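In what follows, structures are represented as structure tokens.
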Structure 1
Amino acid sequence: MTRKSLLWLGALALLAAVTAPLAGQRPQTREGFWIGFGFGAGSARESCDGCSDTTVTGFTGFLKIGGTVTPKLLLAGDVHVWTKDYNPGTEALGSVTMIAQYYPNVRSGFFVKGGVGFADYEFTDGARVTGMGPGAILGVGYDIRVARNMSITPTLDLWHGAVGDLKNGSTLVATGWKQTVFDFNLGVTFH
């Protein structure tokens, strides 16, 4: 585990310790429209036909917007982004999925989520290499209630994309591109 990951996990532990008393004072209610967003760090594993697998750490972020089906089940559109600056160039991986977010215990803030959709890839350094293919996401998180309709939400997510061909315009750059990102984000959710 990298030093940056350890710092994020330490920050999460401190946040949980500080906000746990607040969470006990506020009921976990979920109803109607909801939105969540956050930022963090993640590790991206990339591979393609004929190239070596690489793993790179970068910055991550997410946005999810949805509705409540029942107090235990929420549905949403979920967008995740991973990015890394190089000298020169910037690499960005993305995931756009429809998710189901399930709370096994209606009184708890713990949830699991999963969904399917699309993944994309982009590298820009003057030229622009792109690709898009099917994607999926699995994750866990915890809503730490800090106000009647607001939670601090740490999440761990694993998202994968089978992007396929990467192209620079019409020129084929790589085939069989796959990307898997494991990220930790600290977010805010409004219920």
Structure 2
Amino acid sequence: MTFDRLLFLFGIGFLAANLLVVAQSVRTRARRARALLVWPPPPPPLDPLFLLLGLILVLLILYNVVTGQARLPQVFGEGMMAVYYLGAVRLKALVRTGIYTDGIWTDSGFMPWSRIDAVSWREKPKVTLLVVSRRRSLARRLTVPGALYGQVRRVLRELAASHDLTLSGTGLTLGLHDGAEDI
């Protein structure tokens, strides 16, 4: 496989990732009016490295264009990577995580109430709500700012009391377990 083909394949993968981030951004803007308790997600841990990588890719593209060495598959691949590291990562950081009327926007995406079977809290090293869906064998994390911990628990309890959120829990309960106690 030639280097141009490899960069073209990387470009296709990064194009898909860029489109996914744009779609998430559009969905969160539409969902913004239904927010109950939201906050900005934590900054990406490698944010300065992503910025540096994006700038290096832009400089590489410019160098190849100026020297006449640029080929379309190569520019496409490097361009999509630059767009991801300079734009998509920042756009993703604008998505407000938290609790909405129709579900929870976790650190990795949205999960509607109908797919949530159980929740669990982890308090160290950071306060984290684990949201579990047995139907899809999926668990997602929501990092909660310490100052909002009590408010998040209160909102989840209110949702469970109004039956918007129904938790089935895990394991054998024999019908004696109230899912609201897990909140």
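Starting from the value 1.32: which structure in 1, 2 was Cα Rg over 2.2 N^0.38 Å calculated from? It would help to have the intermediate numbers written out before the result.
Working: 1: 1.10; 2: 1.32.
Value 1.32 for Cα Rg over 2.2 N^0.38 Å corresponds to 2 out of 1, 2.
Suppose you compute helix-only ellipticity at 222 nm (-39500 (n - 2.57) for each DSSP H run of 4 or more, over all residues; to 500) for every structure in 1, 2: which one lands on -4000?
On the way: 1: -4000; 2: -14500.
Source structure: 1.
Laboratory data are not the source of any read-out in this text; all were calculated from the coordinates shown. What you are looking at is a predicted structure, and each value in this text was computed from that prediction instead of being measured.
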